[in-house]
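Just so it is clear, none of the values below were taken in a lab; they were calculated from the coordinates. Just so you know, these numbers come straight off a predicted model, no measurement behind them.
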Structure P
Amino acid sequence: MCGIVGGIAQRNVVPILLEGLKRLEYRGYDSAGLAVISNQQIYRKRELGKVKGLEALLEADPISGNIGIAHTRWATHGKPSTANAHPHICRNKVAVVHNGIIENHEHLREVQLKQGYEFTSETDTEVIVHEIHHAMESTDGLLSAVKQAVKKLDGAYALGIMSIDSPDILIACRKGSPLVIGVGIGEYFIASDVAALLPVTQRFIFLEDGDIAAITIDGLVIYDRDDQAVSRPIIESQLTADAVDKGDYRHYMLKEIYEQPFAISQALEGRFINNRLQENAFGHNAAEVFDNIKAIQILACGTSYHAGMVARYWFEELARVPCNIEVASEFRYRSPVLAPDTLIVTISQSGETADTLAALLEAKKLGAKYSLAICNVPESSLVRESDLVLMTRAGPEIGVASTKAFTTQLATLMLLVIAIGRRFHLTEIVEQKITSELFSLPGKIEKVLQLDDEIKVLAEQFAEKQHALFLGRGTHYPIAMEGALKLKEISYIHAEAYPAGELKHGPLALIDADMPVVTVAPNNSLLEKLKSNIQEVSARGGQLIVFMDETLASANDENVRIVKVPQVGNEISPIVYTIPLQLLAYHVAVLKGTDVDQPRNLAKSVTVE
């Protein structure tokens, strides 16, 4: 993985490939490369580092062609290097770009070495291009060779393939990793994300699992996993090329933090009539499904997992429905037992998170009859595999560290709590109260954003620190976890989060003047307990930053720095208290000079295990 772009046109595709790679930079990557066919030759350029380095190579030694493939790589097999960068070429005849992981690459490598193939990289991808080349020797062309070769690949892949033997055809394959076809006028493009192609088209075909597409300038044919020619619909995207621009903001992450009031309002828009949630927002048969639910199982990874943790508190406290939450990569290998009539709720920004998708499929194998996806990408695999869907409508999120995707996930999860809770112990009075609080969210977040300058000053306390501790209780423990994750993701400061009640069970040993402690302290039933935990830290010389409800009296303690957060209802307070933690992480990262939008070693969409 990480980003694929390709094209076939009557014009030079190199500028389009480069622009596409730039638009995929947000995913995170370590090298970039492209290749084109011209005059019966494959011309390739690869560079370790950023796309601008590849661009400089092309300025110094230009290449051009009407068919080409390009890639940004995030290392899985083999260290970041020019030799490991894509595209990979076999005997100057076939070129491939690949997202995903080929699980049986070691076996294939052994076989191919015996067949006389030489390897120039450490990647699993190189076995693909050799396998296709080998198949071409016994088949009637590139398409047939690809169909034969992919049958030998175990694992996940999205592939862009071209060959000098068929210079007028671009092959696209998809199994487990996303790939779309952009439809132009007399030209076609492929990409792992529609964002890469928005400058040239807004019309897309979303390949399904197992699809192989043979694309020429004149048209395309798609074959499904059974090798049957099929028709896939052309979808008109509502996104525009400037939807993924930074505007006047220094970083995408800051822009996306400030977009949260609008994103939340979009998540709620049209889902209420006369202030009452409409269950058909989840799907036409949602009411029937919800009537049969007796338990909830949430599956997610990373930031989405934290959203699910908050939802677990909500489901059990407000709706009184049994709810489990599990990291998707653990669930799929744990031999889990599902209670009858359990609703599987998957959460993913991209809808292509490999572990979450695999966990959903595993749950179905275990007999789960009902599934619902909370997602931001309507055409994604997770959406297609789920019975019910609630889109978060966060809009494009470019920063690797998730912000508006997280808060819209929380808002939409609360809608699910309302819908299911009606059938259990959520009274109409409480539902109306929560609904009113949800409608107030955009305004509350706007007020919290006014704390930006104050938080920017606080961030200076972290400039020379190597470690930080985050504390929360109840629904705010997952928010503390999310705050710690944000700080470590983009500033590279080691940060941990604990339920505040666990301090005396180990973490208190870490407390000293060099360990900042960030605490989330809303005005709820656990406040007095939390105050005791704060005193435990202060008494040991710990330096505290406390985000506290503005209505509470501030303690006179030189070790405690208080940031007053606008008053907010208990039910939605986790969403509001997330915002200052995002701002804190952002400003610390800026002070430390890290790459805020593209932190090292991380990718935006984790489409492999």
Structure Q
Amino acid sequence: MSDPASAMEHFAAGNPDVVVVAVDLPRLEGAHVGQLIRSHRQGGRVPLVAIDKGHLGKVRGPPSAELKVDAYIPDPLKPGELAPRLESLVSAAKAVEPSTGIEVMFSRAAVVAGDLKGYPLPALLHVLFRQRRDGMLVVACRELSRRVFFARGGAVNCDSTSPQDGLPAFLVERKLITPVQAERLVQALGSGLRIGAALADAGVEAAGEELLQILRDYTRDRLAQVVGMREGRFAFYAGDEFQQEVATVEIPALAPALDGARRAFPLKVVAAPLRKHLGEYPVRSPDFSKDLPVLGLDTEDLKIAMQLNGRLLLRDLLAYGRGDLRSGYSLLWFLQLTGAVTFSPTPVVAEGEALSAFPEVLTRRKRKPLPAETAVALREGALKIITSSYFRSLGLDIAADGEVVERAYNETAMKFHPDAYAEFDLSDLEDLLDSVQERLSASYKVLSVEEKRKAYLQYLLPRLNAGRVSTIHVDAEILIRRGAAALKRKDYRTALQVFEEAVDLNPREPEYHSYLAWATYLATSGPLKERAKAAQKVLKRAFSLNPQLERAHIISAIIDSDLEDAPAARKRLLRVLELNPQSQLAKAALRKVGR
């Protein structure tokens, strides 16, 4: 596969016996996939092979030492080169006995694996609970991977490659500790202290049942976070060997499915399975009371559940029952998933009750007037969506890919959907909100498909750049936006690589060379004068294409200033301001030079 993010997801979740990478595979967050694999917690045990000539047409040479490959194959198409080497490496790796319980689990094939699209994890959690499975769920998205450990069908612990998922960050989120205490806690845990002692070392008093409850809350919250993931891959590995290494706590086994759905799922996802039952009568199943401890329902959810007596239509319960529309839909979806509710085409008559007593009818609730500030915000936002390009309708940059488009569509459609304001009177806004949904749907249909997205950009970009003389290259424009985003993150190496690719695609665009010059100046290692010389060489090409190019002159002035030639820098910036007195970039640079 050519997508480095997808490659990393398959590695983290799929646990391969060997990894083959091309020496020129695109980088992910500035690093080669091979480097990310080696730095991953599973990466030390997996043979890594770099291939070269077969897909490039010419040999680029062995990868750098930082890639830490086990083998380098200059020409994988040459008979007898690649396959025998892979076989020997895999055999040697399998001959090494796993050193930890978790590695033992990883030595087995995954019981189930797949893509996270379509929200498969709630159903998987239910299956694991019913089957009382022990094991480890691994989910991966780009370079992030998370693990959830299960004992007898319930989650008992979790971990992540991201520090933001850790217990210290969770405690800061809950305002249970300060950021300073969190740093001390990280250091204490890193020194090998158990959690109770580490908390005490950080100045936090928590022991016994109080500490257990913190760990339960943490595990439940982080599993809900996993359930809500929309991108990446998952795999489940069976076994209980992890218990040698992982402390465990018990939480309501099925509760994170509801928590995660409410946190991340669009309303349409939980509403879809219930549509066919809207004209039926929901009733709590015999399993409801038996499973109540593992469902983890709060007081409001229990009040809604108590209305499921088989005498009220689902349609009426959702519209006029307890709780708001989203709470009702998500709870009914959850109870249906877990088998805690069934649906009857006719009112359910309990033994000893008269049929004439059924069905019941809920009194319709009067809708509240929509707050004035909310109405104004909705109207202004709706008009902006309807009158904007497909990208701006979804709040996206032209560099957005299909996954980003899908996430933006779900979030924006939910924000402007009438169901999100079910308790309010929307009579004045109904037509406008319907138009918004049509516009968002049209935007999604075009931007979610790569070919259609590029065709739309081919139409859009010339109109956005009407004064530009050079030919517009869609792929190059996308790369420029991605490089600019990398600059904002201060990921200069990625920016440099992306700008180089853009210049290769469209070498006649002077602005591209100015971007490349700036990234060259920031990302190149070595003395200041050498970096400046390399950047000025690129700027020379930009000036040859457009001697008046504003961005190139500003970059050149900043370099002059860094080289302590302030007069030359000021002279160049003043010349820019003569041509364009409104240039904010030039004004900011001049202020910097004047210090």
Structure R
Amino acid sequence: MYPPPPPQPKRRRGFAPFIVAIIIAGALIVALRTLVGGGGGHGGDRSPEARRSACPEGAITLNITVSSEKAELLRTMAEAYSGREVNGRCAEVVVNPKASGSAMLALARGWDERRDGPKPDVWTPASSGWIAMLQRRAADNDRASLVSADNPSIATSPLVIAMPKPMAEALGWPDKKIGWSDILSLANDPEGWAKYGHPEWGRFRLGKTNPHFSTSGLNATIGTYFAATGLSGDLGEANLADRRTRDFVRGVERSIVHYGDTTLTFLSNLQEADDAGVALSYVSAVAVEEKSVWDYNQGNPTGDPRTLGKHPKPKVPLVAIYPKEGTLLSDNPYAVLSWIDPEKKPVAEDFLNYLRAPEQQRLFAEHAFRSHDGKPGELITAENGLNPKEPAKTLSVPAPRVLDRILRSWDELRKPAHVLMVIDVSGSMGADVPGTGQTKLELAKQAAINALPQLGPNDQVGLWMFSTNQDGGKDYRELVPMGRNNRDLLKKRIQGLIPGGGTGLYDTTRAAYRTVLERHSNDVINAVVVLTDGKNEDDNSISLEDLLAELRTETGQETVRVFTIAYGNDADLEVLRQISQVTDAAAYDSREPGSIDQVFTAVLSNF
């Protein structure tokens, strides 16, 4: 995905900030709002104006909502296709990127163009699992299905466990078969990597995305349930309830660094760690699609064709481990939605045939996708850390009701979090946001409340507000102490926030960090979320340099991750990025206030 949903966190020292910028611009805001923008590529330089000129008045325009990891590639193909005649009329295809999970939720609740973007005629998520989830949601709400039973694939990529090559070799790769059971064994072993002769690598750390948003996270979660049961098909609800199955899944989740809405957070952080010579200190493995391993090894973790070749290849490459228990394919289905205008159906069918034609399939292969029928291309080689003979066993997406139960069960078994939410209430937050009839603070409050359902019963959550001269002259005030099952109180206190004062960013961030650090536990995700629309305005506060020095930890040492949200055009994104970088977290760009709802949801998907 080049997701939100997003951001670029960094490691312990000051690692290459420009990568973070690429991720934030190309993967989050573009992943959360517009999840990937722009054009270019094999289809030539065809701007929107050029496409319009190729089709005079009376053209048929087909809108396609596309999962982010293939959005730029499909945009290139759509630009080359536009201007083609279908049934005597000029046809144009417009690609609109949106993360698969976000698109599924938008379709399930009823597409809102103001919130979700142009209404699609065709949806191509990364995996058929999202279509199964959409069908389940429709059945739960007694609504007709929006998609048919036949949704052909346009390209494929199997889920793999990507590991830095030295770590994979320590486990016996490539000769030994490795899978989720080995991950569980490492996660549960108090010796960690010392068991394999590398105490310097510390504990085993897994990067895995939130299955409610990300295809790799969804497929990895399904894969661990299959591994736990020993089945390769016919996974049932009774299997999910088995105590041994639940213990297996919970054990794997214990090794999570943190969750997220996109694998880009992990891959881009890993690239920055590699740049600094500490690639083996950030994560031990990341559940990603096979093509993402190739992207990373080209120095292009976003997978965006426009940035390919602009960064050196990593010093420590990744290799793909195909879980011995079996894995799922991201099959990129092409789903024509039931509400499509009849006159657009021939264009939808013609564009599908175009994407499956040999020329376009070669373009997919040039970016390390496999063909629509699963055949590996020339890039799927051992030299690239990939294996064309794998996966030896593929798993099927479970029935919709079972898939729904998997996600509900994961909500119970996932790694819990200690999270302190810190919201800016300085006077500038009272400014009106044009076109909304609301202030920045009102929009932010609603976004925070909307995101609260993502927090689980085992999470401990607290709330602070901050601006200058708060509690006893401090720049912050505690509104809700960190605790469990306090969602109603959180909602009430958020609703009561009012703007006033200046922005006391640095002292507040340090105090919030210290508060969570005092409660630090290796068994939970320890994090702070800071939302601000400005720059530090407290002249008597700690300096940025001293703040970063306190937040910075030694390589491999556990930390409290400070996730930051730059809200509005006056937010100091560069400073917030530095704060997140030194704590291995992520900086989210919401300088367009209208994006805050999606951004806040993306931030809380880390927990």
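Using the calculated result 0.96 for Rg/Rh (Cα atoms, Kirkwood Rh), pick out the matching structure from P, Q, R.
On the way: P: 1.00; Q: 1.02; R: 0.96.
Computing Rg/Rh (Cα atoms, Kirkwood Rh) on every structure in P, Q, R gives 0.96 only for R.
Which one of P, Q, R has Cα extents along the principal axes in Å, for residues 167-334 alone, as calculated from the coordinates, equal to 50, 47, 29? Show your work: numbers first, answer last.
Numbers: P: 62, 47, 36; Q: 60, 33, 31; R: 50, 47, 29.
Value 50, 47, 29 for Cα extents along the principal axes in Å, for residues 167-334 alone corresponds to R out of P, Q, R.
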